[in-house]
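**Q** What follows is a group of structures, each given as structure tokens.
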Structure P
């Protein structure tokens, strides 16, 4: 059975400003490594720091894509609240 992930990265630019990037994938570790190496999304290329802050799992690509779009529409504060209410910080 396939598993799909929706994730949020915190990305710090060279100027120190932090922003969130939301995406989905079927291999979270590989995708995180791609972002960190500069071969992932253009948004993350050349950034100083890229941290995985949050993820959810889904059974289908369709569900994951729907949730990704929903999270992308969230305000910065809503994304912070979503991250804050998880235990991912322990990883």
Structure Q
């Protein structure tokens, strides 16, 4: 579980990041879960976006994805959200 100070630090890192994962009208598929897992393993902190035609809200998508890839929610604003998970093999972020 992240503390509020750790979460604030991760939020500031995420400000300059590009969105790398998009959730489309199919919602969260197995492919989406695998892509999120691989991206978290490589980067630890990723920014995602729920596209216009998607049935899910950003909060719902964030909660479901975090549960499925064992990540921590960092931030959710509008249709974008950020999540964090410490990498097993490629530790990059010191929080």
Structure R
């Protein structure tokens, strides 16, 4: 990981963006970290947006709490249910 100050970021923005394709760049202000410059391509964008969406995080936490309170089913039972559902749709 490379470090770059705010002044360098202002003066060499495009160069740092190109460098971020190879490694993350930690941006500092007065020697303290303030941001990370991380390369994101089109394939990673959807994952990044979902992982950093506060509403999505809340939904996951609520679903997990419900699972802990009410329980759930095993993967094997889920697969069995899906196979049965799929078999009925073939008719």
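**Q** The value -12000 for helix-only ellipticity at 222 nm (-39500 (n - 2.57) for each DSSP H run of 4 or more, over all residues; to 500) was derived from one model only; which of P, Q, R is it?
**A** Computing helix-only ellipticity at 222 nm (-39500 (n - 2.57) for each DSSP H run of 4 or more, over all residues; to 500) on every structure in P, Q, R gives -12000 only for Q.
**Q** OK, next. With Cα extents along the principal axes in Å coming out at 40, 28, 26, pick the structure among P, Q, R it was computed from.
**A** Source structure for this number: P.
**Q** Quick check on the output: 35 is relative contact order in percent (Cα under 8 Å, 6 or more apart), derived from one of P, Q, R. Which one produced it?
**A** Going through each structure in turn, the value belongs to P.
No lab work stands behind these numbers, since they all come straight from the coordinates. Just so you know, these numbers come straight off a predicted model, no measurement behind them.
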